[in-house]
Structure I
């Protein structure tokens, strides 16, 4: 139960930046896939 409490505590503290972090992570994934597929187009 301690681990679940820690995760909930971290999520509550980071609630203000959670959306920004998710958007940044999605942008990094998109850049990764574009970068990996770019050599096939050139």
Structure II
């Protein structure tokens, strides 16, 4: 079995994926809040 050295794994791909996930989740959240405000203003 190979020896594992703590902190030696390359996590750049995972970090980029997580960054994109957080970015798009923020966009969806902001869009949803905007839609709710629009519906509240125009009493739909």
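Every number in this text was worked out from the coordinates using simple rules, so none of it is lab data. On a predicted model such as this, the values are computed, not experimentally measured, just so you know.
When helix-only ellipticity at 222 nm (-39500 (n - 2.57) for each DSSP H run of 4 or more, over all residues; to 500) is computed for each of I, II, the one that comes out at -29000 is I. A value of 25, 27, 24, 16, 7, 0 for P(r) over Cα pairs in 10 Å bins from 0, in percent, calculated from one of I, II, originates in structure I.
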